[in-house]
Structure 1
Amino acid sequence: MDIQKLEQLHEGKAKKVYKTNDPDLYWIEYKDDATAFDGKKKGTIMNKGILNNRISIHFFNLLEDKGIVTHLVNQVNDREQIVKAVDIIMVEVVVRNIAAGSLSKRIGLPEGTMLPKTVLEFYYKDDALGDPLINDYHIAVLDLATPGQIKAMSEMALKINDILRDYLKDKKIDLIDFKLEFGTHKGEVILADEISPDTCRFWDMETREKLDKDRFRRDMGNVEEAYREVLRRLTGETL
């Protein structure tokens with residue numbers, strides 16, 4: 001079947017989602033819009049949509065090769081991709097290897113502190129509430145996911161962390177922390193959303209330079225250049 005883009009279903013902070021003529025597939029368009037602090041800070045990062053589309057596809061293909069089932073079907077063009085239609089589980093999973101951001105503030109560890117073991121956190125995916133930190137009990141009370149789904153998401157998140165950290169060592173990039181989203185497709189929990197400098201903290205292993213959206217959050221400048229550098233190290237490509 002020749003897949004065609006139909007009406008828009010949803011527009012988020014970073015992407016637009018469209019129906020297609022196949023009910024099992026969605027069409028995703030990546031935007032250049034940038035937001036931070038629950039949408040309080042807004043801006044544009046030139047070519048971000050193109051860079052994140054390419055970077056995310058690269059990571060998802062890597063993970064598929066390692067046995068992680070993802071929503072990715074194929075790339076349409078620089079800014080768009082076709083994915084499996086998923087029902088998003090309203091629980092974001094954050095994986096932390098090194099203290100940074102909100103974790104540093106919450107538990108008092110200086111940013112850059114290596115954690116003795118990987119930390120998994122769950123956040124309620126709700127913009128109006130500011131995506132609050134939650135635990136298994138909250139998930140059960142709100143009926144956001146079953147225990148089996150939480151177990152599957154947690155196991156996949158830790159496996160993804162191992163795969164990405166090992167892969168990024170050769171690229172001289174430290175994976176500080178990252179956010180994952182999952183959904184169900186035909187009853188199976190699979191990886192959805194994206195993996196990019198928008199959703200990960202990437203630091204240069206030697207200089208500790210930030211190569212991610214923290215450059216936008218903290219007004220550090222050279223945001224597009226950082227995203228370009230990630231793509232270059234992963235694929236050798238430039239725009």
Structure 2
Amino acid sequence: MKKLSDDVKKKRLEFAQLHLNTDWGHVVYTDRKRFQFKYPGEKVKPVFWSKDGQRQQVAVASHPCSVNVYHGLTRFGTTDPHIVAGTSKHKNIYMNKQGKPSKNITAAEYQDVLKKTLLPSSHAVFSNHGIQFWVFQQDNDPTHRNAGNIIQEWCQSSNSRPSLLQDWPPHSPDLNPIENMWAWAQAHVNKMGCKTFLQFKAAVIQTLKEVPKEMCANLVDSMRERMKKVVELGGDRLKY
């Protein structure tokens with residue numbers, strides 16, 4: 001794992017100090033994850049019993065297909081997932097600078113992810129719990145730069161009042177509880193032993209729709225402790 005620079009540690013420390021008393025329960029944590037279909041037809045478990053010297057042997061794809069998806073985590077549950085460019089066998093209408101269908105997420109596609117899925121779905125989750133004012137978290141991917149404007153425009157057409165979480169520090173996946181959810185989801189799908197990519201894709205989407213609410217609450221509740229730990233470590237990386 002790459003060592004954090006002093007500048008990044010400083011930004012992480014300042015962010016944590018600023019948010020020691022933040023109500024993290026009103027935040028939706030978002031991210032994009034590429035699930036790879038590495039083990040076709042094989043049920044892979046993170047822990048298994050074996051005889052001394054025996055190893056688990058599974059078939060591994062040389063060039064695995066993948067599902068690239070955006071998702072959001074709140075204390076009360078998750079948003080709907082949104083499949084984006086980078087997903088195998090996925091028809092993409094968004095163009096790159098050369099005028100060809102993009103193989104990766106673009107700013108234009110991300111804006112549609114916000115408008116069609118992440119914002120309305122987050123609003124639905126929070127409004128069901130009587131929360132009108134909530135906060136949208138995202139990382140520093142260049143395609144996310146215009147999110148603030150999109151959120152402001154969206155507010156004008158809804159009775160929800162989200163705001164963008166400012167100054168999320170770079171190189172900080174350990175601060176985002178959705179990373180722990182990604183790990184759980186990947187392990188859960190791996191254990192299914194999907195035989196085809198279509199089965200795998202459906203399993204990924206279904207799994208993301210069924211993340212246990214207790215897990216969501218526990219992960220979000222860990223945010224205050226994460227901020228404290230960052231301060232104690234002077235901005236260094238956490239073991240989450």
Structure 3
Amino acid sequence: MGKIELSKRLAMVAGLVTDSKSVADIGCDHAYTSIYIMENKLADKVIAMDVNKGPVEIAKKNIKLYGMDDCIEVRLSDGTEKLSENEVDTLLISGMGGALTVRILSMRPEIIARCKYLVLSPQSELFLVREYLRTIGFKIIKEDMVKDEEKYYVGIKALNTYNECRNNNICVNGNSSNNENISVFDRFGEYLLLNRNDVLKEYLIYSLNQNEDILLQLESAYKKGESDSVRRRIKEIKELINNIKEGMKYYGM
């Protein structure tokens with residue numbers, strides 16, 4: 001059996017797992033990422049967890065096929081439900097929406113508080129995740145971005161700085177904000193912008209063109225007497241376009 005090959009998206013996420021001894025792969029699906037982590041010696045142990053029985057059974061078969069039974073444990077679990085305190089130092093959540101990612105992180109704060117790292121790759125509403133990480137004392141120390149099959153994906157690695165945060169009185173309690181007044185760093189990632197990530201640059205150009213077209217269509221519909229929901233959507237798109245243009249300034253555009 002040769003080494004497992006991951007998509008560009010999953011390889012990016014797995015590559016953010018460093019300096020880890022034990023990893024909980026939440027929403028492991030068929031456990032490909034878990035197997036890759038062990039094959040490449042990125043951790044000593046992985047607990048692969050999924051809420052659905054079907055993927056869990058397939059994950060068990062794949063783990064056995066790759067001879068990883070002794071270092072990858074599989075659990076049927078809704079998020080961190082079946083995880084004990086201090087079992088892992090790294091929590092990995094990939095392929096879910098931002099709101100669901102935040103829900104999983106908030107399910108059992110005692111588990112998250114004892115993790116050293118969070119490795120996250122939300123597929124939507126990344127600003128919710130970045131905002132929430134601040135509220136629980138995690139600092140984003142690295143981000144990466146890839147384009148895989150014509151879609152863009154971001155990976156986030158955050159370090160637990162809760163004690164430092166608490167000692168300096170900079171932690172913020174509560175949940176993430178709504179869609180209004182989202183900062184450019186929360187929208188697109190401070191690390192990516194400051195390091196002028198090439199894939200993010202491509203995404204900003206693509207997103208600007210796409211949203212300017214959407215805005216024209218919405219404004220045309222509103223002039224024809226469409227509802228207030230269209231007006232609210234116009235406001236959201238304009239705010240997003242402003243964020244995009246602000247982000248493009250980091251590339252001198």
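No lab work stands behind these numbers, since they all come straight from the coordinates. It should be emphasised that the depicted structure is a prediction, and the values quoted were computed from it without experimental measurement.
Values computed for the structure shown
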{"quantity": "Test item: Rg and Dmax of the Cα atoms in Å, for residues 137-224 alone calculated as 15.8, 45, pick one of 1, 2, 3", "calculated": "1"}
{"quantity": "Entry that produces 18 once relative contact order in percent (Cα under 8 Å, 6 or more apart) is calculated, selected from 1, 2, 3", "calculated": "1"}
{"quantity": "Computed 50, 30, 23 for Cα extents along the principal axes in Å, for residues 17-80 alone - originating structure among 1, 2, 3", "calculated": "2"}
